Every structure is written in structure tokens, then in C-alpha cells.
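Throughout, read-outs are computed from the coordinates displayed, never taken from laboratory work. All figures in this text were calculated on a predicted structure; none of them were measured in a lab. Cβ atoms are built from the backbone, for glycine too; each structure is taken alone.
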Structure I
Amino acid sequence: MSRRARLTVLLVAVLALPVIAACKEAEVPHAAPAGARVVHFKSSDGVGLQGKLYGSGNSGVILSHQFNSDQSSWFGLAGELATDGLLVLTYNFRGYCPGGDAGCSEGAKDAAAATEDLAGAVTFMEGQGVRTLALVGASMGGTASLEAAAGWAQHATIPLGGVVAISAPASFEGLQVEPTQLQFSAPKLFIAGRDDPAGAADAARSFFDNASQPKELLVLPTDQHDAPILGVGEGGVGRQATDAIVDFLQKYGREE
């Protein structure tokens, strides 16, 4: 083989490496906790959504994901909360269809419709027989959770046990939480990274200042945003956030 031919073969092989790596990465499934059950339900305006259900019990919690992710970002926390005695639902907002273990919801992505998707999740969980329900959301999912909590009587017939908003903005692509909407009676926990470049810490402090009691604020020394703030690292910051959520739900998110 000539020198030119050898160089051509080498160049083709090098250029193919990113493609091969990408294909292998795409083939790796998102791993849900053992025992998770695939479920289907509709948003309040009729869009078909897919999620996973974990655990059992009369007290439930819904985990709503951020804009640039899907329900798989919650798999770790969902398994822990299920072990702690809660019935846990993760789901994909409309238009999120990563496939594999992460599932697939119908429709086109529409952040402004996130509250309709969450309302459908609330109705689904009521149908599972829970007697109290808590909401946990990251970024876009946190804003949607606060909106849903503010209009809880429109979505649900059971008590709202509490709301956890992680790195939630006051407004995002049609979602909007006004200061007056934070006067609902359910307990609230606002979590954000102090150095989050999206300004989540400022938003969390503003939410906290305008919210009615009972309320809690946790600003962590990290620049992480949304669900990754729950990850292990940065001197235990992730564990601190996860423990705060577990403790909050143990204190408030249970049937009395």
C-alpha cells in the first residue's frame, strides 16, 4: 500500500471515531431503579404522556424535569424516595422522547404548556389512591410546580403536601410565577446554587422573601443548575440537597 493510501485509511478511521463513539453512547439505555413501572396518562389538554411509577403508599410525589433533560434525571432521587415509603411519579413533558428506559411522550415541546402536563400527572396520581401529594421540580419543572401549587384547587381534590423548587426561574418561555402566587398555604422549599450563572440563587431568595410560611431556603456553594445539583460531588453539596428534599418530604409530604 502506498504512503498516500495509508494516510487516507488513517484519516477515514480517525474521522469515524466520533461517529462510532456517538453511536455507542446513544445505545446505552437510561437505567431506571428496579421495580419502576411504565405508566401512560394524558395532560389536562389531552396530550399523551409517559412516565414511571415507583414505590407505594398513600403519600405521593411528582418529579418534574428541567427544559434540557427528561425524566431520567430523576431516577436516582425517585428510587430513594420510593424506598422511603412514597409513591413517586417521574414523567416526560410533552415532546420529550429520549426513548429507551427514559420513555417517550407525545406532542411537540412547549414549555408554556408544562402546567397542563403537570395537571395531568396530578390527576393520574389521584387515580392511584394517594391522599396527599407533593411536587418537586427542577428549573422549568420547578416553575411549573409553583404555578400548579398556586392554583392547586383547580387541579386536585387532595391536599398539597409541599413544593420543592430547584433552580426555578420566575419566568421561562411562557411560564410565570408572580410574587402574589406564592401565598399558598402548603410548605415550600427553594434550592439553588449560589454561583449558578442563570441567577437561580437570586430567584430562590426572591421566591422565599415573597412566599408565605412555612418556607425554607437552601443556597448551596455550587454553580450547578437544576437536577445535577443533586449529584455527588463538590464536597458533598449534592448529598446536602438530596437530604434536604428527603427531610422536607418526611416532615411535610405525608398523609396526616
Structure II
Amino acid sequence: MFRGKQLQMQRRPEFARIRAVLGASVHFRDVEEPDLDHIAELGRIRRLRDGQIAPPDGGHGKHFFLIVGGCIRLSAATRSGGEFIYALLGPGSFYGVGNVIRGINTRAEAHASGDTEIAVCDGAGLLALLDRTPRLWRHVAVLLHKRLTHAMWAMRDNSMAPLRERMVRRLLALAQTADASRALSRHTPVTLRLTQSDLGRLLATSRSRVNSELKRLERENLVEVRYRSIALTDLAGLLEVAGSDVFVF
């Protein structure tokens, strides 16, 4: 009992917030509770302004990152000076775990999309935790395998699927990242903070095509387009459009 109280006193104030995000995350909710506690203890919350690099002081390869609030845009510059977006990551998602395991810097850039909070987590601490917790190694391996698989599915979608379907799949995926057990069953709208330009880059299409399709979905009362955000107003209807291939980064 005394040791438990002592541990609570030693934990930083942001521990509770990071732990809550991990426990609700589609990526981590199946991890055993003591392991979630240990992961949460590795993190410190950083607040980022719109467009700010995440984290502002670098640290890729030495840290991994959990989105606590807001949205992170993972992207890379193209030779023509444009931007290719790999993923838009909402609360409960993560990036940088593979880089920590390999000990390398990422080639992708991470920027805040709107005001955002991330947990900057110590990579060396994660490696030590994995080495003494084989069951957690297995979970992390599955996470990385899923992300690779989903990246291939996204490439397939962008090459073959109609824009309407792949757009709805990505919107639903963002809605599921945090608290997935309730996100697709609640009757109130789920609001996603992202721009139409970012959605277009993510789907390998133009902003004008994204705008046209969103207006069509809006006329069907499936979504509501707002300033720098999209509200998913009819989740059941959107699921019918998406089909079974909703995958979560």
C-alpha cells in the first residue's frame, strides 16, 4: 500500500492524461494495465501550435510519440516542392516506435495540424521495458505489422477505390483512433480537425475533388463541413459507404 502511494507521488502530473489516452486507444487498449502504466510514465506532454514541427526540439530515433489531443500530419516533401502526406494521426495514435527500435531518424516530417498536444516518450525507457516484458514485444510487433499492412491497403485504395469510398474510410479511421469502442456507436457527431487540402493530399487527389465529394456527402446528411474540420453526423450511413475495409493508422 505504501509503495503504491509512493509511486503515485513520484508520477508527473501529466501521467494521468497520458494513461487515459493509452487506455482508450485502439492501438493500446488491449495491453495489460501495469504495462500501460509503465509506458505512460515514459512520457512528457508538449503543446504545439498549428504547423509546428513535432517535437520542436527534434529527438526522432530517441523518442516515440503519442498524440494526446489534436492532430499530427506525417508528410515528406516531393521533388517538385509539393507535400506527400503519409497519415493524419488523431488522439490515441502513435509514431516513432519503429525508429526507436532501429535507432534511426525518420525521413518523414511531423507537424501539428491545429493546436495539438503530444506525449514525448523516452525511447531508451521503452526498449528497457520491452526487454523485460516479452508480452509487450509481441504487442509492439503486431502494431508495426498492422501499420505496414494498412499502408499497403492505403496504396491500394488510392489506386483502385472510388474517391467516395476511400474518403469515408479515412474519415472513419480517424474517428476510431481514440476510444474506438464508442466512436462508431455514439449518436452524436464525431468532429475531426483537418483541412480539405490535407485530406486531398492524403487521398492523392485535388482539394476541388475533395470539396465536391464532401458537398455530396453533406447533401446526404452524412457529414457537416466546418472551418478546418469535418463532423461525421451519420456514422451508420458512413459505415455503409465505407464497407468492411476501415483501417486505423
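For distance in nm of label points 7 Å out along Cα→Cβ at positions 38 and 190, which of the structures I, II scores highest?
Greatest value across I, II: structure I.
For Cα Rg over 2.2 N^0.38 Å, for residues 134-213 alone, which of I, II scores largest? Largest value of Cα Rg over 2.2 N^0.38 Å, for residues 134-213 alone: II. When FRET efficiency 1/(1 + (r/R0)^6) of positions 62 and 150 (r between Cβ atoms, R0 = 25 Å, to 0.05) is calculated for each of structures I, II, structure I gives the greatest result. One of I, II was used to compute semi-axes √(5λ) of the Cα gyration tensor in Å, and the answer was 36, 21, 18. Which one was it? Working through the options, I get structure I. Which one of I, II has helix-only ellipticity at 222 nm (-39500 (n - 2.57) for each DSSP H run of 4 or more, over all residues; to 500), as calculated from the coordinates, equal to -14000? This value belongs to structure II. Taking 16 as the value of relative contact order in percent (Cα under 8 Å, 6 or more apart) derived from one of the structures shown (I, II), identify that structure. It was calculated from structure I.
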